[in-house]
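A.B. asks: Next up, some structures in structure tokens.
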Structure P
Amino acid sequence: MGTFNRRGFLKASLAGAGLATGAGLATVAPRWLRADTPPVRLSGADIVELGKTGIKVSRLAQGTGYNGYNHSSEQTRRGKEAFDRRLHHSLDHGVSFIDMADLYGSHPFVKDVVKGIPRRKLALLSKIWPLKADWVKPSGGAKAEVDRFRKELNTDYLDVCLIHCMQNAKWPKQFEKIRDELSDLKQKGAVRAVGVSCHDLGALKVAAEHPWVDVIFARVNHKCGKEYMCDGSLAEVTATLKTARKNRKAIVGMKIFGAGKLVSPEEKDASLQYVLGGNLVDAITIGMLDTAQVDDTLARIAKVTRG
């Protein structure tokens, strides 16, 4: 951060996060940044537990779905060689949590990279797209999808399986059959934990309270609001995530860099500091596109959380 001292950085970070009196939240530094508490030192390679699931993951997940659509993503569209190099690099640096989805088409790519790695050393997460589209014909449940995912990944089980992209508060009823089949798969050991990824504040609020949910993917950064790819204002998203944490839901933060809108070093640092320092999440997923981005993200996590 050059000559930008700690106090100046904190002041700018809080202002950027909307933590001024006029923004509806008090101007109080997160507890981990106050002088009366020991410095917190975090690493993206730290092994943490997802809520009450008992599942251990690296704090940082390698996302595979940047600009994902129609069974592809920026990661897969760059080709197998680039994908292999990036994921090998992440794994070599302790990032063993891999965030996938049917939408991204990333399962076969991941399978080839993780071949030969002891399964217990990996945390594999994927997501079911529940709506009919040109590229997919949903079964209406989860069994056929999870069976296919496991074959595509050559694994006996998924650590986490989510219903992808919930866009309203009615999702528990709308996708009841998927929930029921995921619960059955969880009981049989084909899936260890279940939940949803949310793209709507109402959906997120329901997930924060719903007893079926083990894991939530939530859009959060220090700016929030629709402009920065979140489901509500900073105050709304923060309050909802705190409720979910109180209910012992596992939270994985996504859109930490606003889906590519938070690009300056200061913005990235402020977002990581807010999300990780505020104890809002268990882990974060970032769709790093090359080895340099992996290195940069790991370095930033260490920098902004080292006290």
Structure Q
Amino acid sequence: MTHTIPQAVEMAEVAKETNRLVQVGSQSLSMTSTHKAKELVASGQIGNVYMVQASIFRPSAIGAWRYPVPPDASPQTVDWERYLGNATPRPFDAQRFFQFRNWWDYGTGIAGDEYVHLLSRVHYVLGVQFPHTATATGGIFKWTGDREVPDIHNTVYDYGKFHAVVLANLASNWDPGEIVRFCGDMGTVELTEWSANLVPYNPVEAYSYPLESWPKDTKDMFIAAHKNDPLADIGTARQQPQRKKESFPQKEEGTEDHIRNFFESIKSRQQPIENVEFGLGTAVACHLANISYIKKQPVLWDAEKRVARLMA
């Protein structure tokens, strides 16, 4: 079975056909910390990135989109029919209007609201557009009775050269903010909303543990053969120069720079930092997470035909 993502695909196609400059969110792409992360990864300081860990935890009522409903909300103060558009017809419901993200008819849940910020940074730093596959799980655990979308929604993406795991939790735990970790074989770059952090690895091969069970003669032979191994804990590993963690603070929130980039793009006629094709890639990844969650199956993205296919 195939699934189309018409609005996002059509917007990209129309922008290309009409040669229009289109910028999309999110502002995280214009954060100085995001650019620093791209620089750190591109310079090879963390080696090859095989895994990305991204998370968002917001276990509060407002974080779960249970926004307050104004007491004067009524069919006289809300244009309910225009709001519904082509969604399922139903009587006026102020909760569905002011807390729209909680229903599939009006929003795209955690993926559309939160994944997009995390994955925009992943795609930009690692220079990718689409994931190959997405496998999602989750459910409604705490905020029952007022939503269709999950309050816990976790997804594993396969990008071919690396995997990305997105953990989203509106029900429990407390690790506020948006965190993205690029895990390389020589270190990790961690992005928060306030900084970029370089955490180098100081590798040590802990041979002492498996050698505990060896006969003394065999153990002594191995130690003698590896005494000059710079990574071995029986050699000179502890004497090697130790790389230290570095932190680069985020100077501005990003929105101002994002808007500034758009105006500069209009003047120069150059593509903005987050053009519509880039935005399409992130939107597709978010939709794949929702399709996989709803259908309870892994989803494959056909980048050539631009359709999603359920995997057996």
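A.B. asks: Relative contact order in percent (Cα under 8 Å, 6 or more apart) was computed and gave 30; which structure, P, Q, did it come from?
C.D. replies: Q
A.B. asks: Can you rank P, Q by mean count of other Cβ atoms within 10 Å over residues 64-71 and just name the one with the largest value?
C.D. replies: When mean count of other Cβ atoms within 10 Å over residues 64-71 is calculated for P, Q, structure P comes out on top.
A.B. asks: Match the computed value 11.1 of mean count of other Cβ atoms within 10 Å over residues 80-87 to one of the structures P, Q, and report its label.
C.D. replies: This figure was derived from Q.
A.B. asks: While we're looking at this one, here's another question. Which structure, out of P, Q, was Rg and Dmax of the Cα atoms in Å, for residues 128-167 alone calculated from, if the result is 10.6, 31?
C.D. replies: P
A.B. asks: Out of P, Q, choose the structure whose coordinates give helix-only ellipticity at 222 nm (-39500 (n - 2.57) for each DSSP H run of 4 or more, over all residues; to 500) equal to -9000 when calculated.
C.D. replies: Details: P: -11000; Q: -9000.
Among P, Q, the structure yielding -9000 for helix-only ellipticity at 222 nm (-39500 (n - 2.57) for each DSSP H run of 4 or more, over all residues; to 500) is Q.
A.B. asks: If you rank structures P, Q by Kirkwood radius over Cα pairs in Å, which sits at the top with the largest value?
C.D. replies: Q
We did not get these values from a lab; they are worked out from the coordinates using the rules stated. Remember, predicted model here, so these are calculated numbers, not experimental data. Cβ atoms are built from the backbone, for glycine too; each structure is taken alone.
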